[in-house]
Structure 1
Amino acid sequence: MSKKNIFVLSYAGGSSLSYLSWNSHFKKNIMISLDYKGHGLRYNEKLDSNILDMANDIAEQIFDISSKDKFVIFGHSMGGIVGWYTVHILNHRFGILPELLCISACKAPDFFKIKKHIITSENLLSNYNLIRHANEYMVKSDYFKEKILPVIRHDYQLMNDFIYDRRFHKISIPLYTFYGIRDESVMKKEIQKWVQFTNSQYKNFYFDGGHFYFDDTENRDKLCNILDNL
């Protein structure tokens, strides 16, 4: 059986480097974590100005790597909505589709409501999910505030300004969702609504954790095992 490429799309402010610890879990498939412009190994590139531009860039990367290979897309949080649009772009621009779209800790598109406010560094530094994931020591460092926080702020602003484009609706491939039962930023009904965005199979996986449920070793092992056996 040939291996599939599992393309991983990061959360707001994350990068390919955020998933280095996942590599050792994959034996049957190949995990490939991609960077958005201005993130991770592409830190010197200009940040995209909206979610759709991000998705176009990701679609181009995937097509360059896997135009003739089987592949799956996994997107966490912001990566979930980027992944959703990436599937549509791959279909319409390149005529290819992943075997499966996996969306983690991201509410369905029609739950996004424009907030009409500016995201500030102060807002972000008081964000429990951010501090819990990055650890308090790192968040207080000058490097974090000068190099990482502006990228996080940029991504949060894109998500804040995001409006669902109803031209993009149901996909024709299976869609799986992943969710931490103690996630305070995404409600259960917002995850389950994804069932209405596919004409194919839908599955939902729950984990005992919060927004970054995979920070827990047991949860990460379970998640990676699911992805490796797709």
Structure 2
Amino acid sequence: MNKRILLFICVLTFLGIDVYAQREVNKDAATWLELTIEKKVSSGLEFGLNQQFRINYNMSELGRLATELSVSKKVLNNVKLSGGYVLLNNRNVDDSYILSHRFFASSSFETNWNLFELQYRLRYQQGFIELGELTGQSIRNKFQVRYTLNKRLKPFVSYEIFYRIRPNEADGFNSERVVLGCSYKINRQVSLEAYYLYRNELNATNETDRDYVYGLKALLKL
């Protein structure tokens, strides 16, 4: 019974009641499609490739194309260190696209409690454009809970908050994400993940951006 109560609380946290100050809201519906390939090369060492397509503007146009290369190393039984590079191709308001780059480093802690998997991840990222101009830094804190229904199905809920550091601007929390989804293991190498993501802009001076995202991710382990 306690497990069901905890899962119910997680769902309520996701659905939530909007308690933010009333201001003009810019809403958008989107679809995110991802393919992740992971290759374990030695004990605790793993390389990854992720390709993501973000179809924004009420699911009508490609808003972002992102390619990520990463490497991760398990340093302790429950602790993993990761780093990587992301090539971003973002759409501008004039329908043109601009290339930008991002480096990131993260650490994560994961533990099991009965049928629950509890995870915390801390990530630092630095972005810049082609000419070398910095576009800002972010510190991201993510909390996630997965529940094992059976050998194949694992529903999950997560919360992530972004702390933005920009040159010549005030620092502060600028975005949060809440995700509710479920992963399905097809076999030992292939799994699928479907999710719904709610993104809310924090501390906006004028309009507040809110995204409602339907996502699908395929994972291939070589």
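Rule-based calculations on the coordinates, nothing more; no lab input. None of these values were measured; they are calculated from a predicted model.
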Of the structures labelled 1, 2, one was used to calculate P(r) over Cα pairs in 10 Å bins from 0, in percent, for residues 89-176 alone, giving 13, 34, 28, 21, 4. Name it. 1
Given structures 1, 2, which gives the highest value for relative contact order in percent (Cα under 8 Å, 6 or more apart)? 1
Entry that produces 0.93 once Rg/Rh (Cα atoms, Kirkwood Rh) is calculated, selected from 1, 2: 1
Test item: helix-only ellipticity at 222 nm (-39500 (n - 2.57) for each DSSP H run of 4 or more, over all residues; to 500) calculated as -2000, pick one of 1, 2: 2
